[in-house]
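Only the coordinates and a few stated rules stand behind these numbers; no lab work does. Please read all numbers here as calculations on a predicted model, not as lab measurements. Cβ atoms are built from the backbone, for glycine too; each structure is taken alone.
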Structure P
Amino acid sequence: GDAKMPVFKPAVRLGPALPNVQVSYVDGQPRVLVPGKEYTDFLGKGFASSRPVQAPKVTVGTGRIRASQWKYVDYDGDGALDLVFGAGYWGDYGWDNAFNARGEWTRGPLHGYVYVFRNAGTSAEPEYAKAVQVEAGGKPVDVYGMPSPNFADFDGDGDLDLLCGEFIDGFTYFQNTGTRTAPQYAAGRRLLRGSEPLVMDLCMITPVAVDWDKDGDTDLVVGQEDGRVALVEHTGHVADGLPVFAEPQFFQQEAADVKFGALVTPVGFDWDGDGDEDIVAGNTAGYVGFIENLGPVDGSPTPRWAAPVCLKAGGRTLRILAGPNGSIQGPCEAKWGYTTLSVADWDHDGLPDLVVNSIWGKVVWYRNVGTRTRPELADARRVAVQWPGKPPKPAWNWWDPEDGELVTQWRTTPVVADWDEDGLNDLVMLDHEGYLALFRRRREGDRLVLLPGERVFLDAKGGPLHLNAGSAGKSGRRKLCIVDFDGDGRRDLLVNSKNADFLRNVSAGGPPWTFQDMGTLSDRRLAGHTTSPTTVDWDGDGRRDLLIGAEDGFLYFLVPARHAVEAEPPTR
């Protein structure tokens, strides 16, 4: 790389994860804070050295605060560093299941407030006064959650303006119309790129103001939910009172462990038809990526990998997003997609297609209109079911399925497999009430039809296999893989957990088919939300080995021992 866009070495883990970490640049040096604490000498000692930072308590409503962001700035130009508090307040938003029949959110928005504790002492020995809420245009500063406040001279007039991020993807600018020592802020305006809002690719953005390229103006270095970090460069121009920034450019690092966003949902499959198993995967951002197997590595149980490439459909990048009302957890999740998928020949034309579920719970498929070695995907089509009447849907969905449409619980894998061994690919997945169901395929003349789901999978007590009894936001979320995992000739289930759980097929025949929960395959925790298991045969021994997509976006391979040792991440 170069000075502006360097290529970084692979990341080095500093310690356990910490929430609400914020960086303030003071005299060109980073100061790292969490609520109530500063990590001193961060560049030299990481999180090993710290000191308390004490400030009066702030009451922000009576509801939940999900972001508490502390930063330093000399707010009033008196030479002493003041303390800034950015609050992401969820008290009016609540949580899930609050859309009316028109798809309108009936609770309030997220709030992002900014407070300043003025320092009556010195930077070395601070005495922080009671917090004052920052106002703009005569009203409290209020962005859409997670404000990540940055005070800096963005318009080059010598005083400190305010620029905030938010929980979704945009930036709000508050011009200082006062002075360096007596700031006053105009009403907030969205940063623009041309005539459109300047946005990040994903949500939960955390901008940090710093003159990154040392050209005399203040740029933004911005993180987002999936761990990627971008430079949003100040162009040096101000147009109609707004500083003008370039499009985000994501920093690159040297190749290391394979990663594809967050909550990655891998499938092992030879996508490019070259004879080895690649990885096709979804993620929180709603993309589907192709990670090419570049061949074996001497002494390693995992191959070498190319960088992930986002697949296209209909000539455009394949991306499914919730938008303002596609997530049962509300409009704050507009920039998420949660794609989870199967790779299989859905139309039986000899080419592998994609069958995809997402944050919506609408099951769609993408037909491969290319060749076996050069796959090309057409636009999405709905997976149609031969329902006897009105299509069912989860009880909390505000919207109704179209005629014949398959709508089920969100974020759960549509597993394509010829379960009944009649030569036609069926669909195995959660139905609209969270039961594992078999949607059989049948040929009618020259048409393939999909029949309504049957609850033919049982638990050890003989009841229907109910993989998720939760409602609304707690529904769905189950990631599945069908494989004869124990080599007894019967197809088992691998399902998500903190690692992956093994549901052993103990049926003598079927239908129905009975599964016994054998527990978690490894004690290593790979997720707070969900993992996503799949299987691969990279060593060509004919046995399927376990590969797990984790919440951190990395992929963990259970080294064949046989399936009894610690998970290890593959590298590229």
Structure Q
Amino acid sequence: MRKFYRISLVLALCLYAFNVLGQDHSLIQRIPFDLQIQLSDAIIEGEVISKVSYLDEIQNSIYTVNTIKVYKVFKGETISDVVEIITPGGVIGMQALVVSHSLNLGKGDIGVFMLENTNTSQNIQSQLSDSKSKYRSFGATQGFYKYDLRTNKAVNPFSITNNIEENFHKKITLESGQSIKELSAFSLREYSNSEASLSKTTTVSKSSVLAPAITSFSATDHSAGTKSVLTINGSGFGTTKGTVGFSNANYGGALHTNALDNQVLSWSDTQIEVEIPDEAGTGTFMVNTESNGSIESSINLTVDYAQINLSYDIGSGEEDFQTQHIDLNGTGGMTWTINEDFYSSNAQVPFEQAMDTWTCESGINWNVGSTTPSATLDPSDGVNLITFGSLSLGTLGYTFSSYSACYQDGAIKWYVTDIDIIFNNNINWNFGSGPPQSGEIDFESVAVHELGHAHQLGHAIDSNVIMHYSLSSGEMVRALSTEDMAGANGIQYRSSNEPICGQSVMAQTACSEGSLSTNEHILDENISIYPNPVASQLYIKKKGGIQINTISIYNIQGRKVHTAKSNKTLETIHVSKFTPGLYILELETEFGSKSEKIIIK
């Protein structure tokens, strides 16, 4: 595995007087709270009551219209009691678009929305209601402060504010200079007290039922969006199915997001089986019973990585579906097209280095093709565009992933048809191979993370991995971890081995020699791993005085299934006890790490 160093730098992003999360989101920059208040055209408290996706045939893009019931108005003079917030991405039939780092709302979400007037095309406007005010979120995900009513706090990707009415609402009115206008009756205090009462298991009467308790839990694999099943053992869960909430990786675990109803596979008074949803990250989980309150785990559930799922309602409730790649260029892979402005900038080299990081580790078949003078993004034109653009305040970049689907073997299967990435042209980027200077943002670190989304990986909560939900101030993070690799390898295995919807599979690609470092050449020349595929005994032979410190084997889900110290010139590993399939062998040496895929027959 290619190893780089984490180097300190100063990322000049100020913190406001909130209880901030303390880290800077990888593809967005924090917008100060006072600037949010000043630049927003409207600020409301409301609840998402419905959401519908529409196709903009002019821009060949999908948007989702989120209908919001307005409870309070903090800013804005002519706000109706119902407004529409338009967000990029959505699902229409067998077509879908996912935009990284964009606001993704769910029905029933309650909070404060900081809004700006929308510039949506006339084509979309003609499909919407004329009677409702239309907006978009100011600052994308930063423009929504979601309420956690159980703990009485408002959360966005950069801040947690406790005591919503006493602290958060007062901060808004203090900055805006306007009084609150109430449009619909909604008692936050009453709602919060009700939620808190239900969550306190100590208040449950001993004469009725026992308070819920978690005694142990285990997971088939510690990953999200992979159909991995978490088994929760305990008592007092009741016999009626409730919900299970997981620490949300997009919020750094500050909020819990419930698994879908159909992801709760079984529920009894003493045991729950639930799939780990794709937004889950390392942290606690919540068991919310139907009538016996809630309980939060006292120990964190470790989630190594997440694979992106598409949520789609086929008529029986929302379901999550896995995605994969196909052959898009006729030669087994996908070709990136570079905009001429991007090509002529200093961004070309670090982008290709970031791309090589993924292709060398997972074998995803990406290459860079011709340049184009066009900077127009069309998510469905089959041109996988890399470009700079003028993006909204606080945004470093977006990845647009388009999908198609079909019915296959009695199930819906989704595959990637187009990917575009736009980087903000108003950022002081560091394009060099060295660490960024004060006030600069490391382009390669951002590119390798965003290409992880293109690979179909979601966020994780682990500062040692590329897909960590945030890039901490003072870091340059360019190397993949074992967890990043495991998540990517799982997707690539599907993409190169499982035909989908009559499409050709993506072929594996080899790492180009020019991408290898001196240390990697040393390891390749002095360590031999054979045979591969292997059925019984795997041999690791070293020469040239190379010292292997640790030998580890990971399955395709990222779980470590074998580890050992090494002190022999020829090491033998008995693999017949392992289930046949694809594994990752990782060797830790004085020259860094070497990883290799092995197939056990």
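Some values worked out for this structure:
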item: For distance in nm of label points 7 Å out along Cα→Cβ at positions 154 and 506 computed as 4.1, the structure of P, Q it came from; result: Q
item: For FRET efficiency 1/(1 + (r/R0)^6) of positions 426 and 538 (r between Cβ atoms, R0 = 30 Å, to 0.05) computed as 0.05, the structure of P, Q it came from; result: Q
item: Structure from which 0 was derived, helix-only ellipticity at 222 nm (-39500 (n - 2.57) for each DSSP H run of 4 or more, over all residues; to 500), options P, Q; result: P
item: Label whose coordinates, when relative contact order in percent (Cα under 8 Å, 6 or more apart) is calculated, return 9 (choices P, Q); result: P
item: Value -0.35, -0.76, -1.20, calculated as log10 I(q)/I(0) by the Debye sum over Cα atoms at q = 0.06, 0.09, 0.12 Å⁻¹, assigned to which of P, Q; result: P
item: For log10 I(q)/I(0) by the Debye sum over Cα atoms at q = 0.11, 0.21 Å⁻¹, for residues 242-401 alone computed as -0.67, -1.34, the structure of P, Q it came from; result: Q
item: Label whose coordinates, when distance in nm of label points 7 Å out along Cα→Cβ at positions 106 and 354 is calculated, return 3.6 (choices P, Q); result: P
